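Values in this text are rule-based calculations from the coordinates and carry no lab data. Not measured: the values here are computed from a predicted model. Cβ atoms are built from the backbone, for glycine too; each structure is taken alone.
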Structure P
Amino acid sequence: MSQPRPPDPPRSAGLFDRQSDLGPVLAASEPHRQEKDMSSKRPARVIAGTTTLVTVVAAPLLVVPAPAQATFGTADIKPIESNIAAKPWASATGGSGSANAGLAIDGDPTTSWHPGGAAARQWLTVDLGGTYDNLRKVTAVFPDRGVAHRYVIEASSDGRRWKTIADRSHNRAVSRGEVHLFTRPETRFVRLTFTGGPGRARAGVSELRVFNYLRDDLTLGADLSWVDDVQDQQYWVAPLAEDRGAGPHLLDVAKDRGMQYARLRIFNEPRSESTGQPTPVPRQGPERSLASAQWIKQRDMGLGIDFHYADSWADPSKQPKPRRWAELDFADLSNAVHDFTADYLDRLIKQGTTPEKVAVGNEIINGFMYGSEAAHIGTTNPPYFVDQADVYQSKPGGGLLWKYWKSTDPAEQRLYDESWDRFTTLAAAGIKAVRDASPKSKVEIHVIVDKGTDGLAKTMEFWDQFLTRVKAKGQDPDVLAISYYPEWHGAPEALDHNLHTITTTYPGYEVDIAETAYPASGGDGSPVPGSPYPRTIQGQADAIQRVFQAANDVVNNRASGVLVWEPAGFQPMFRAVPELANTWEPHASVNVFNASRAKHILQDTVYTATTVGATPKLPSSIRVLTTANDKITGVPVRWQPLPPGATDKPGEVTVAGMTGAGPVTAVVDVVTPRGEHG
């Protein structure tokens, strides 16, 4: 469904300060994008690539820095780590028919699973809902303190064949938990089995956590179509430093900061959004985009092509036909879609720029290439589509008549079905063109999921109708993609739910987040609607990283990538440098592309115990897993001294430590010696 048109954004020196009207029409181009912060304020300069800071204080507390609140500043970006066992789609079962196994994965360490019967051979199995290739850490925490727990942890992809990842069946160390590092691709099930134990040890688990890390094959990138409009600007990692780093091309900085892939939108014949007249400079048109594709491939970045099948912006509220196709009969329109798509891909391939992925349409939840059916849709965008209705609405197109969805009126249901048939005929022509001209390219279909359950229901109806009908026409896409902007598409938890629903309903397809973005300023720093993250440099990094995490946590590794939409211009991750004309540098938040991937995974928590009045014995080294080679080694740790009296009474004490691979915490249970009371 279409969204209300937002006001035009403020202009500033930079990408939009051009004769072409493609920049200024951005406000009207994609109506679900209202936060266009192009502020001319120039606070203190950002030093991009800032090293992450960690504050360590004496026991018993580990203090983490608060998120930065400055408009421009640093960002504390840690590698993504996600407890899949706590996801809504994970479940737990336990031995002896116990009904409370879910308490072991509820995220609350004060609740526990306790099976009935003897401790030995009791088991707890966590089903993660699907397989994962980059699980690297399991943490087991037990309810009983001051005892030695004996157990084995195993992993499996199918629940039948198991591999041991931790054997503590002969454990004598007193502790109520341990962090175990492991590598086992295609893990779905994690099972903890108790093997008995001395004295008071009994079966029970407070928390069994299974941690996922960002996959190497999850592609992170951006739509960088405006790259054809920045030839007179220089982009540097640190433009005021003696060593400016990568640059001066925008793509040099983008690749250096971890963007692996760039998408280009293609307008058929670029025209003004308001008048429908050809723009003086045909930016994002086929010819200029050929050069942009070469720049991308010269840097060994992946290339995506996003056919809008329009002369200006196409999104959920506007999907105009290209002017040259507007008066074609429907059969000729279908042929034009095929031939234009195939011919352009052929040109890309001949110049050595075969795209990895091709999107047939952009955010086409409401169809595309609207024609005479627009009278039923009621669209008012773009202005030229309405003002020149005798041209653009003279023949049928591919607009969907959602107003008749679920109608019990036979005539309205017929109109609904006919609109779906026209739309999928055009879409199938585009898919076939990709298969014919560029069989190595994956085909993507890109929609949105509006806020609320009705939005997801509509999207699922879309996929059901679309996939059924294009298959009947002999075609099938590879990737089902959505956009995600919290102000329009819901909270991060809604994104998790939507991705899981799509993936598990249609398991034969990859899923993508084809567009996302978040502002680094504006609104006095308050979060945008639907988001918990402030509009700051830190908030921008956190919000975008949360989208990376959502994609990475999709079951069966089915998510293939996330693209940030126009990070050099829309809700930008770059800023102009006041001291240097036409020079731009990245915010520290752009480091989210590189910093989100873990190089080392620590045994970051050490559980141990000591008696009242005694000094705990803390290990001199802890384990670390290097992701590049899957090797687990030891790394020295330096512990902060305990403050006086820390163990004078029963309870819990935490001690901060530091290693060359990051911080670590010791959790010490202070217990009363056996035979004493207190």
Structure Q
Amino acid sequence: MMLKFKVILLIFLMTSSYAENEAYVDTEGEYETIDDSLFSESKKSSSRNGRLFFPYQHSIADSIFEAFGKNGINKNTADYFAFLRDSYDLPDGLKSPLLEYDFVIIGAGSAGSVLASRLSENRNTTILLLEAGKPEMLLTDVPALAPYFQATDYTWQYYMEPQPGVCMGMINERCFWPRGKAVGGTSVINYMIYTRGRPQEWDRIAADGNYGWSYNDVLNYYKKSEKADLDGYEKNPNRNRNGILPVRFVPKRTKLIKAFLQAGEILGHPTIDYNSPDQLGFGHVQVTIEAGHRASTAKVFLHKQKKRRNLHILPEATATKVIIDPQSKVAYGVEFSRNGRQYLVRARKEVILSAGPIASPQLLMLSGVGPKNHLISKGIHVIEDLPVGKTLYDHICFPGTIFTLNVTNVSVRESAATTLSSIVSWLRDGDNDLATPGGVEGIGYIKTPVSDDPDEIPDIELISIGGSFVADGGPTGSKAVRKGMRIRNQVFDQAFGPIDDTDTWSAFPMLLHPKSVGYIELKDRNPFSHPKMVGNYLTEPSDVATFVAAIRHIQKIAATEPFQKFGARIYPADYLPCRSYQFDSDAYWECAVRMLTATLHHQIATCRMGPAGDPQAVVDPELRVYGISRLRVVDSSVIPRTVSVHTNAPAIMIGEKAADMIKTTWSI
């Protein structure tokens, strides 16, 4: 009966719009008055008023709906189950937060959730954790639904500024940069991949003058969180079984991952724990999943801790400014907006920005900390002239190396995951296709022939998919992955229409160390405007050459006997702008990469860490903002160099490390 109840609830959650949960009531007169002249009406019209919806057909929901349609369930039914979302009620019956806390943390994402959890371990320390997004709910638990949530209110709908020659196949030829807007941040919408980076990369960061950030230093904090269960790898000295963050292998595998690993060994890539510091190689993907369900940082670091009386968590509260005394340059408070009103809360000890690599630099600049001339041009009083947003690195990938197969039912296909029995199986056991993070099954690190790095550091990560992005197609398919990337329908249909919803294999090459550098600026001084995000993708020729070399290596993998058992053949995608190039020529692949340029959501360095005297540094090695007292940045924006990582695990590590730094500073 309980299982049937969960399925029926799932129907309602997947087929309904989501009403706002307005349990929180503000009390008049408790906060200082704030000038609201900058808060334009445009922010109201641009929001969805808290309603979560999917802008395209949802095949998993449809399959459940059809199975239970006879029970009178209506797709347009209002959401009567909003109470199923996680709740973060303030303790002791409080209807509004206090006027003052020891620490105010902006952003309950991968780093902020960890930081709030660790600082609140001391009962005498008070913490307010502000988050612009909503709490999680049942659907965010489903790993396979990651691409769906990139089109909902659980995501900041960021777009890179138009750049000629990249993302040409995307809607409006613009690159989509979704970031998590939820308690749990991007860990609620990402693909849950757990990677740490190579020892040499962290040692280089330390060698630049960032004391305390060598590989051995950060390894201690990776291990502190980790609760690994990896078929024996967890017994290695660089892993930990006793933390609280689950790190697992994906419970469901296709035959294609075996072929990927066997092919890697043929080409000299051993099957290993790819997070091991000892060597490069291929391995089964490691993910933050437990029992087939997503393990977000909110679930891991806040759910059991939220009843602490000294930890106040306030969802749907958007920070708009850090309050800094312009004379003493001491940060002492935060302005935030909630339910259309603006408030100010004070911090006795520190204000901490954990809003992520886009919102953290934006908030610093809105608060008067940033490039002097840029802030003046936006009418912002300059408190500290720092190179905020001047450096931005991102990991981009190419999803278009797709191989057709001459056998059926060997790859992940959405049509196989949308049966009622499959959904019930996931609810019960968490061990089927719904537990796969977008079909990702393996990770491989390679160093291409064009790399000029003298150390054994990869320049490409290969992400092996138990299928490809055609797996979400067909007459009943949601097409969620391609739409999550914002690929135009006509581009997809022309390039891949003939193989839509067929058995395929693909490997995404991810560019680990781009030479191309972007930046972030403000568009205006309205805190509800998205910033101006410039990626400068592929502006350096070496980045293009690395992609082409990676595609050649993927072709070598597919040419090995393990893949030839399945008849793997590269599919000649037909892109209209690329027709002047011979298929499979280097020029064709450059054109193809420029058509389907996709971010992996790993922006870094916008609040770059560096030693005193570093002209590019925004924060010091203890993450304190230069020139401003009692203000830190604790998230992936501080990472100063490109690292071979998906940034969720490093952000968690940064939260762990920052918590110890702050405890030391204040003798907590």
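The figures follow:
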{"item": "Label whose coordinates, when FRET efficiency 1/(1 + (r/R0)^6) of positions 556 and 572 (r between Cβ atoms, R0 = 41 Å, to 0.05) is calculated, return 1.00 (choices P, Q)", "result": "Q"}
{"item": "Winner on relative contact order in percent (Cα under 8 Å, 6 or more apart) once structures P, Q are ranked, highest first", "result": "Q"}
{"item": "Answer label among P, Q for the case where mean count of other Cβ atoms within 10 Å over residues 260-267, calculated from the coordinates, equals 20.2", "result": "Q"}
{"item": "Structures P, Q, by Rg/Rh (Cα atoms, Kirkwood Rh), for residues 396-635 alone: label with the highest value", "result": "P"}
{"item": "Per mean projected area of the Cα convex hull in nm², the highest-valued of structures P, Q", "result": "P"}
{"item": "Structures P, Q, by FRET efficiency 1/(1 + (r/R0)^6) of positions 124 and 140 (r between Cβ atoms, R0 = 35 Å, to 0.05): label with the highest value", "result": "P"}
